[in-house]
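Colleague: Several structures are given next for inspection.
Values quoted throughout were computed directly from the atomic coordinates according to the rules given, and no laboratory measurement underlies them. Not measured: the values here are computed from a predicted model. Cβ atoms are built from the backbone, for glycine too; each structure is taken alone.
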Structure 1
Amino acid sequence: MFSPDVWTSPSCHVALNPQRPGDADGLLAFALQRGWESKCFFQTSGSEGLPKWVSLSKTAFLISAQAVNAHFEVHAGDRWLVALPLHHVGGFSIVARAHLSRSQWVQQTGRWSAQTFVDQCENESITLASLVPTQVHDLVVGRFRSPKHLRAVIVGGGGMSETLAKSAQALGWRVFQSYGMTEAASQVATQAMNSAWEDGLQILPHWQVKTDSEGRLLLSGPALAEGYLSKDAEGNWTWSEIGPLLKTRDLVQLSQHEDRRFLHFIGRESGVIKLLGELVHLAPLQARLDQIVLEAGSSDRPIVAASPDARREMKLVMVADSDQAETWLKAFNAGVSSLYQISEIRRLSAIPRTELGKVDHAALAVLLT
């Protein structure tokens, strides 16, 4: 359970997934052995399916919260709706923002439902919320209009396409794309209010950013995680320190306009493949497919993925669980060069996803091979 005095207590907080309580067995004992206080532990994907946790100080969350509150001008009269799990940074960080701003927060109960979300926003005069692109997609496909009190919806946990953003805005939703990660205690960069989509995401002031020779983001700042805890198959915990600089796997472009810094997300290193000797980013191809499906008014969410190919080494495939896949394939391939065309459709009864609706790429890769 979430303790309301989490910010003032020196005890450590384990963001435990209620569906997988055993993943944290021995974690607190390990932390106590080291004399740690005021730490927060959040689970992230580890190798070979073994539990891996990110260690963040409570101070890191409050530094992040202060920056986000300033960015969105959060005040004591605001009311947050937490529609994300509290054992994810996206949900937990809202609690930190409410604590600093003395605003109120309520949590959506039960399984995610676009109708329930809209009703609760209406009934409880919600002014601020955070969602992932999957949830925004559900609102758009359901043709739900934004409640009148809601002044901003921060969208994280994955890239929201421009088509999806504009479709949501046409229904009155004030959606703002953000870029962040567990290791950053939430956001690194966020779309500025009253800014155009092409402006990019404004880097929050507590971060120092640069890129390496390959374009990968290098991140440092006072809200950065301290390290990782991993548990092996025998149940033994080990500690790995991050240090002052985190080398991410995210490919970005950085720019500056007067005193404001901006970040343009290109894709993840793992989302880059080589086709016939050319590097191809999957993120813009996925955005193209998302646009086709959204314009068709479908609630399905097919995936552009890479699959091994004997001749080309890799090929592009569409992973889908819909009988409309053939129509989408023709629309996708029309007007793009042969290099970027999807070769075939792989049908699955269900595309593996995390509880936040993001694709479970590790599980998908197993199914594709």
Structure 2
Amino acid sequence: MHIRNIALLALALISGSACAAAPAQAQFYKDKTLTLLINYGVGGNADTEARVYQRFLPKYIPGNPSIVIQNAPGAGGINAINMLGLNISAKPDGYTMGYFTVSATDSLVDNPALKVKLPDFAYVAGARGWNIAYGRKDIPPGLKSPADMGKATKLFLGGYSRTSSHDTRLRLSAEIMGIPYTVVTGFPATADINKAMIQGEVNFSGSSLPGYTTQVIPQIITPGIGMVLYQFPVIGADGKPAGNQNLIDAGVPIFDEFYKQAFGKPPSGPKNTAMLVLNDIGGKLQRAMVFHHDAPAEAVETMRKAVMQVAADPEFQSEFKRVTSENADLVSASELDPLFERIRTLDPAVKKVLAEAVGG
């Protein structure tokens, strides 16, 4: 056969193989249903965000599958994490993906209730986020401004579970401020905490931005029941506490600035250091999109591409911001490795403080 003909035949075979592979690859999710498993209740922060992804993801997934939401709240988010990791009610077939609020505390203190360690999942992506503390204006003896927290005599903290990052950061901040407190925990979602706050059963809590914007502001802040107090900082590029600049511009200081206003000096000590580390890891991996580690590689890679394509979609970002008042700030799976290394090599002194905060 002529050399040119051989080359043309080889090219045709390669092209044919590529064409045959593309439809086969697209068949994985064709006529299938993808379940997004949420570890908090309907109306919670993770649920609010996941429902935006639910609307936009299908057009970026070859095969255009249907997407349904399954809420499995309980144990401060651990229930659903264990369900996915232990194959409870779902097979590792690539048709159930967790959209989880991540509690850094559980991994940092080796919580025995968490049966599957966070680094053991097959990661699709992570998402950064910010957390805000707010309280009722009648926190005794009464708040006219956030700085009046320096005179507060009793807090009733609304939480999800003792080992959750949410509860831990609130307890640590109360202890750093030296304010006596009682924890009222076990609430399934932000809406439930806010209902308790409206009824006066709790007077201090926190929320990530989606819940703060969609629920805390209209239910607590606008009616004048409570006020925003501060945002929890992360570790900035210079190694110092840093916050969300948009929140700072809106008058929401980081905890360190709030503390100086309320107590006349900056916060310090091992509990403050532990809270900053907890916030840094939790803020940089506030949400996790994961499969069981035995999920088909094809499913994992397909979803990794689809999620990043969604994040680049201006229409998606516009809708996400309309619903949550923030952009979807995603972290690729490969970028998460340094965070997992920090969890594995946590300073024993910091780990001890966190363990005492959880078990105290």
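Colleague: Ranked on distance in nm of label points 7 Å out along Cα→Cβ at positions 61 and 309, which label among 1, 2 comes first with the largest value? Before the final figure, lay out the partial values.
Modeller: Working: 1: 4.6; 2: 1.2.
The structure with the largest value is 1.
Colleague: Right, something else. Can you spot which of 1, 2 the value 3.2 was calculated from, given it is distance in nm of label points 7 Å out along Cα→Cβ at positions 101 and 349?
Modeller: Source structure: 2.
Colleague: Right, next: Which one of 1, 2 has helix-only ellipticity at 222 nm (-39500 (n - 2.57) for each DSSP H run of 4 or more, over all residues; to 500), as calculated from the coordinates, equal to -7500? Write out the running numbers ahead of the final one.
Modeller: On the way: 1: -7500; 2: -12500.
This figure was derived from 1.
Colleague: Tell me which of 1, 2 gives 18 when you compute percent of Cα pairs over 38 Å apart. Before the final figure, lay out the partial values.
Modeller: Values: 1: 18; 2: 21.
Here the read-out was taken from 1.
Colleague: A further question on this structure: Starting from the value 39, 22, 12: which structure in 1, 2 was Cα extents along the principal axes in Å, for residues 213-252 alone calculated from? Don't jump to the answer; show the numbers that get you there.
Modeller: Working: 1: 39, 22, 12; 2: 39, 16, 14.
The structure behind it is 1.
Colleague: A value of 24 was derived for relative contact order in percent (Cα under 8 Å, 6 or more apart); which structure in 1, 2 was it taken from? Present the calculation step by step, with values, prior to reporting the outcome.
Modeller: Values: 1: 12; 2: 24.
Label of the source structure: 2.
Colleague: Ranked on mean count of other Cβ atoms within 10 Å over residues 37-44, which label among 1, 2 comes first with the largest value? Kindly include the intermediate steps, with their values, before the conclusion.
Modeller: Values: 1: 18.6; 2: 23.2.
When mean count of other Cβ atoms within 10 Å over residues 37-44 is computed for each of 1, 2, structure 2 gives the biggest number.
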